Structure I
Amino acid sequence: MADRFTSMQVFVKVVQLGNFSAAARALGLSPTMVTKHVTTLEARLGVTLFRRSTRHLSLTEAGRLFLEGSQRILTDLEEVELAVSEQRREPRGHLRLNAPVSFAIRYVAPYLPEFSRLYPHVTVELGLNDRTVDLIDEGWDLTLRIRKMAASTLRSRRLATIRMVVCAAPSYLERAGTPTRVEELSQHQCLGYTLSAINSANRWSFGEKGEKTIPISGPLSANNGDVLREAAVAGEGIVYQPVFVVSEELRAGRLRALALDLPPLPGPDLHAVYAPGMSLPLKTRAMIDYLTQCYTPTPPWEQALQSCAGHSTPPQEG
């Protein structure tokens, strides 16, 4: 069993570094031993894990599947060992945390004072950025990302699910009418988010699998949800945004959720993403655990809507 774990570690390191020689140097093994671990894995599994050429190394489909499982097993093992060995240690050091702008302002920054009270020896640097940052090249310890996680050498923990909602100001609906079918949106002023590959500045998708796509247009598009929210509150048009961007405005009645004939797309998950490695710093694990407690079992942006007497959002299918 110990050899199996070692072989997993070797395999993951080869994927991370891109070749056998670099993995051998990083692990303090000979290239021959690294090759032996990988070939032993392939022989035991009965599959080919890598496509090899003189200049290129890439994963097969079986290799990608084994990578996901290996990372999960090694992460679980590491976290159990760390939990036991570090249970009496105190988190300390400088933590660089990156998060999307709108989400960080409303649902990260307000929670940091309590984190500092709980962990006085950890200093936090919060970076706000909507683009996908490179944790390793840019030196971030942890990033929060709202997206569907693809297979990657990065590690992540799911913190919450984000619902999507279509909404507009009462003043706009009084002036332009309230759409009840998604097809009607093409006749309305719609405010598009330019960073989304699915719901962009010129088309919105609906349904559990995005089976219905509607062309949209409007007076404004932007790469920031706060800008679109404020334009919607001013009566400039309809927005299709994550609930956390508009929850306070929905609660206060400044925006009104639309009950359409198809539900919004299922929202992406909120993930804490961190770099690969066999040792997760205690300061990083403390922040992940703390944010998990902040966002579960019911995220605060959903609590704001539930606590609003008389407020209702459109029913969500599924």
Structure II
Amino acid sequence: MAVPAPRTSHRPLPGPPRTALVAAAVFLGAALAAVPARPAHAFTGDNHEDITRAALPWQPVTLTAMADARDGAINANDRRPYFDVGPLHCDNADYLAPRHAPGYPRTRDEATTELLACVRTSVARFRSAVRAADGLVDAGGTVRADQSDLSSPCAWEEKPGRAKCVLIEQLGRGWHQIEDFYAHSNWSDRAAPGPVGPANPPGLERTDVAPFLDIRRYSAMKDADWTREARERVPEDLATGCYPDFDSTGVKPADCDGRVSHNRDLNKDTAESARSRTDDDFRRATAGATAEITRQWNDFKAELLAAYPDHRRGAQMICALVHDDPAAACP
């Protein structure tokens, strides 16, 4: 069995109890059994930080709460037990068409199902973040200083707390896997010279944001409806890598033999991985993730304005979120 590549540059931090994760991702059910310790597998915390800082025009303290490489909400999914759940990192959506690998052990439909399980986690977090924003201001649109204060650190434990902490956690946990999608997939890649196959998946060379990550739109739809729409938007040759973590059905592969491997073949979690050294694939992945989080942030702002129009409450929520001292900055 191959040794998993690191998902983050730090040792995994202790995570919340299993019940908290089940509440946030009920579709995983019994998948969250205890597993042996091992390094995680995503963009390193430093790379998540760089991408998030580049995408968000927030003030310094608030931005650090979201983006910090070790303690930011954007990296909370790399804590145990979250980092062992494939849909929280867009893992296991691996597939190769017959022209590239006859008899590949996964179908296009199976791969797309795993990808949509990843998207579903972000849709759920988006909906939760919109609800959490309601606590930032009162009924008349005045910022609640006690709920928007970051003078003490937030704890990313999926527990009730200050509204700003809850909101940042929901966004961070929803955006982490979206960033990971660009590192773990062949969306923006170029393949290495030579034959295409499991060890050298095709690259889609896309420079646009992924149309099936339209999280705001999906959040307003019934799950069955957006799932059907998103499935139709997935390209035939799209793949993310197989990783020995739990997929959406609770299956944890012992290894990824015969499949496109996250560790060996596809990840761009660091600039030193094999796929990152193909052409400029690492730069392409980070640029794609940055553009995606910029889109997600703009869509979230638009949703707050639409969902909370009375007394300009939505605008006040945005102001309270991005400013370090919103009680003074958002009169």
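Name the one structure among I, II that Kirkwood radius over Cα pairs in Å, for residues 183-270 alone of 14.6 was derived from. This figure was derived from II. When volume of the Cα convex hull per residue in Å³, for residues 239-294 alone is calculated for each of structures I, II, structure I gives the greatest result. Structures I, II were shown, and distance in nm of label points 7 Å out along Cα→Cβ at positions 167 and 191 at 1.1 was computed from I.
Please state which of the structures I, II yields 1.19 when Cα Rg over 2.2 N^0.38 Å is computed from it. The read-out comes from structure I. When relative contact order in percent (Cα under 8 Å, 6 or more apart) is computed for each of I, II, the one that comes out at 19 is I.
Among candidates I, II, the computation of distance in nm of label points 7 Å out along Cα→Cβ at positions 159 and 263 that gave 3.5 used structure II.
When mean count of other Cβ atoms within 10 Å over residues 119-126 is calculated for each of I, II, the greatest value falls to II.
Here, each number is a calculation from the coordinates, and none is a lab measurement. Predicted, not measured: the structure shown is a model, and the values here were computed from it. Cβ atoms are built from the backbone, for glycine too; each structure is taken alone.
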